[in-house]
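Read the figures in this text as sums done on the coordinates, not as results from a lab. None of these values were measured; they are calculated from a predicted model. Cβ atoms are built from the backbone, for glycine too; each structure is taken alone.
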Structure 1
Amino acid sequence: MNQMTLDINRIREDFPILKETMNGRPLVYLDSGATTLKPQVVTDAVNYYNTKKTSNVHRGVYQLSNDATELYEGAREKVKNLLNAKKVEEIVFTKGATQALNLVAQSYGLYNLKPGDEVIVSELEHHSSFLPWQHVARVTGAVLKFIPLDETGHITVENFKKVLSDKTRVVAINYVSNVMGYISPIKEITALAHEVGAIVSVDAAQAVPHMKIDVQDLDCDFLSFSGHKMCGPTGVGALYGKYELLNAMEPIEFGGEMIDIVGEVTSTWKDAPYRFEAGTPVIAGAIGLGAAIDYLQAIGFDEIAQHEYELRRYALEKLEELGGITIFNKDAKTGIISFNIDGVHPHDAATIYDAEGVCVRAGHHCAQPLMGWLCQPATLRASFYLYNTKEEVDAFIEATRKGKEFFDGVFF
């Protein structure tokens, strides 16, 4: 299959920002792993609420509020269908994957772990997946254990078994690494974790935008993702949680809407998901996320994934032809390339890409433990999405060539 499977020219028309320039050059956006561009239909959906349906949800008995509530809860239904959750009540709107991951750690972890219990994480984790459990371990006396990565940096079932024990209570793991682009064997790991009575919290921020997700098939207990990484607005995300777990958890924010009965001494909370959505929720963001889901599903996640992979394969071939490039994730099956120009700090290299109108990410990518494993202070990362083209890959390669030539002249 080649990239012509998707009508890229038509898709690109949906993204007004692609008509912009950067430093006088056509914009080449290869940083979708950090945040994606927004199609016009998402902007229109947010503007429709803000200009035509502005009101609070759930609280009004007037038509405008009812309309807003239908749009907001309709977005929740779209997330439920996207993930194939059993029921819509298993979807909690958050401000992003970070808040969702923290919610699980604070609401489940702080209340259920005790000294000596074990939490399994990995060096592949984004800080948002790892740090909440580091905090929980410090507070509760639980013990953090790391899945050993194989020689290529993958999480394997065999290495997971090495750290799994009858003391394991939580497994917090990414579905797709934001640096390496590796896909973790979530289904197999979840089954093993459940055998010892542990729950599994999945960071799916880099997975949900790029592949079909079925939480019932995975059988994971929690799964978190962000809207802005899948063509949706910033400031919105979602947590999927099994209903019986969510309903047994304590809220971590308190205020309006999440309450059932409030007394002077004690109070009770609504059932999930509302006990976790205190105050005015992310109404416009959720509506925009719903529009993004519609947009991506109409294109097809299998087609998107294939397109990204083909662009990545083409880019790898060209980078290897250049020489003098270290690629850290050659065998990834997603649209992420992590690499460095030999002898050049990634931040220095990024200035050349910027001058050429090419947006790539440089840094530790909120994954400092992985940088330690790679023995690198930072890496460059190019991440492809549905709106990128082969011609943009060529521009990326040309910028890389210029960067190599410039720094060869500076340092040698």
Structure 2
Amino acid sequence: MPRKLVVTCLINFLIAAIMGVVLRYASIGTINFNYRFLTHAHSHIAMLGWVYLMLFVLIVHYFVPEKKPIYTKLFWLTQFAVVGMMLSFPFQGYATVSIAFSTLHIFCSYYFVFLIWKHHKTESIVTRRLLKTALLFMLLSTAGVWSLGPAVSMLGQASAFYQIAIQFFLHFQFNGWFLIAVIALFFHVLQLKDSKQFRLFFVLLVLSTVLTLALPIYWFAPHIVLFWINGLGVIIQFLTLIVFLKLIRPYRLILLKNNSKLTIYMYAFAIFCLVLKIGAQLLSLVPEISQVIYQHRNLVIGFIHLLMLGVITGFLFGFILQNSWVTFNTCLNFGIYTFVLGFALTELFLILQGSMFYFNKGTLPNYYLFLFLSSVFLPLGIGSIIINILKTNTNES
């Protein structure tokens, strides 16, 4: 059964990637969709249809030994909510139907947390602590969603309250729930043991995750205290990275011995992107840069994609490659390398253009055309991975 669920998650990802290509095409041609509505659909399907549901599948696969039918039913109910958002957001944006499906997804996630908390089994203190922390951050993030209604009714969508509520949700989804969950799964794969070093890593990880929320709040409610809180969080985050690299170093032989080269490359790619992500956040220690980053959309999108497509998807692809859901052949190699190529090219163009805007150097020649062409590699790679999994013979039905 997990193979069917993995394919479903990847199809969601493929659709989100195709939406991304259409959004890129809008800069060089004409599309028959509302750009802002399609952007909402793209982001929701990528976050909730790909990352959330793939984490759902992997957490159940690794941590719930007795597979109960309720998980399959809950998966398909959650997928129904994703399809509802997929069909409603492009046509109406945030409105009654799309909000209803989004709310259904949130309630499904609450029930998922309840079930995992009740049924998960692991003898590892490391994975248990990280898994529960990731789930708690997921619950915490939804406070931002529930704050949107009061924010609109009291102050309107242009208010700092409304924008901060959105950033609260996104921050704890990306940096809390998603990132800590993939680290929990990665440490489970490594069979990392509890130690004083891990406990230090855990404290630093949670502390930095909470403190770095100050930067997106600072964008809408500028205050020097928030700037310094974020600075402290970024420094702690850098220390967290150092401890993380020290933690996994003794386990690198396990990865090299038990996995294919492609799997190892994928994990190395994800870790490299994590280093880049934290390195990029160090730039926010400079006051001028921390404020300017938000003003240049290219840099914001580049950072979000670095985290979502580089770090989180990199780890998720690594977990998929480690299981019996794929066949290692030319089709799989093509899919993985094409996806990475598309990611690298789009990141390069986004960062170059964002930097040129920052230094008032204008626009790169044929920038939007090259960005569009680079984006095509992403769904092409995802589609090849889906084909590989569908053609893989396993004992699963």
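Odds and ends about this structure:
- Computed over structures 1, 2, distance in nm of label points 7 Å out along Cα→Cβ at positions 65 and 345 reaches its largest value in 1.
- Structures 1, 2 were compared on Kirkwood radius over Cα pairs in Å, for residues 137-176 alone, and the highest value belongs to 1.
- Here log10 I(q)/I(0) by the Debye sum over Cα atoms at q = 0.08, 0.12 Å⁻¹ was derived from just one of the structures 1, 2, and that gives -0.46, -0.99; the source is 1.
- Calculating relative contact order in percent (Cα under 8 Å, 6 or more apart) for structures 1, 2 picks out 1 as the one with the greatest value.
- Structure from which 12.2 was derived, mean count of other Cβ atoms within 10 Å over residues 57-64, options 1, 2: 1
- Read-out Kirkwood radius over Cα pairs in Å, for residues 73-216 alone, computed value 16.8, structure in 1, 2: 2
- Which entry (1, 2) yields the derived value 2.4 for distance in nm of label points 7 Å out along Cα→Cβ at positions 185 and 377: 2
- Structure from which -12500 was derived, helix-only ellipticity at 222 nm (-39500 (n - 2.57) for each DSSP H run of 4 or more, over all residues; to 500), options 1, 2: 1
- At a computed 4.0 (distance in nm of label points 7 Å out along Cα→Cβ at positions 33 and 89), which of 1, 2: 1
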